[in-house]
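**Q** Multiple structures are listed underneath, in structure tokens.
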Structure I
């Protein structure tokens, strides 16, 4: 199966969808385990590679880009509804 997500850095706990991924569809990246999407993932958006607890850091590009505001399941869409910027966090 061709890759439909990309992992930008091995430290990342999210991958980026290259195309729209429907819930139940496999998200696959080169040299990474396949992830079953548990929610629809829009193209260019993040999908959780692992379970992420509330308050955990979201890592993309090998850098902390945000903090989760609630538990995020492996395969779930990671976006503004379940994260916040560390810059704006109080």
Structure II
């Protein structure tokens, strides 16, 4: 299923597990939309650096609790969605 992943949301994880990164490398397809949510922007940037092999990640300014209560989560999940004709 890894080649079908379009959105990758990393929450409170350091991103240092080689097996995880290798799954995406072997699939030869990187998720188009990637976001890291951590305890702070600085720690999210560190995780983004740890996962650099998967491409550039956006990083959230929010902690996870705050993230779930803002439009940032909804906006991330809706990236790439086709708007209905109207």
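**Q** Tell me which structure, out of I, II, gives 0 once helix-only ellipticity at 222 nm (-39500 (n - 2.57) for each DSSP H run of 4 or more, over all residues; to 500) is calculated.
**A** Working: I: 0; II: -10000.
Among I, II, the structure yielding 0 for helix-only ellipticity at 222 nm (-39500 (n - 2.57) for each DSSP H run of 4 or more, over all residues; to 500) is I.
**Q** Which one of I, II has semi-axes √(5λ) of the Cα gyration tensor in Å, as calculated from the coordinates, equal to 21, 20, 9?
**A** Of the structures listed, the value fits II.
Every number in this text was worked out from the coordinates using simple rules, so none of it is lab data. These numbers were taken from a predicted model, which means no experiment stands behind them.
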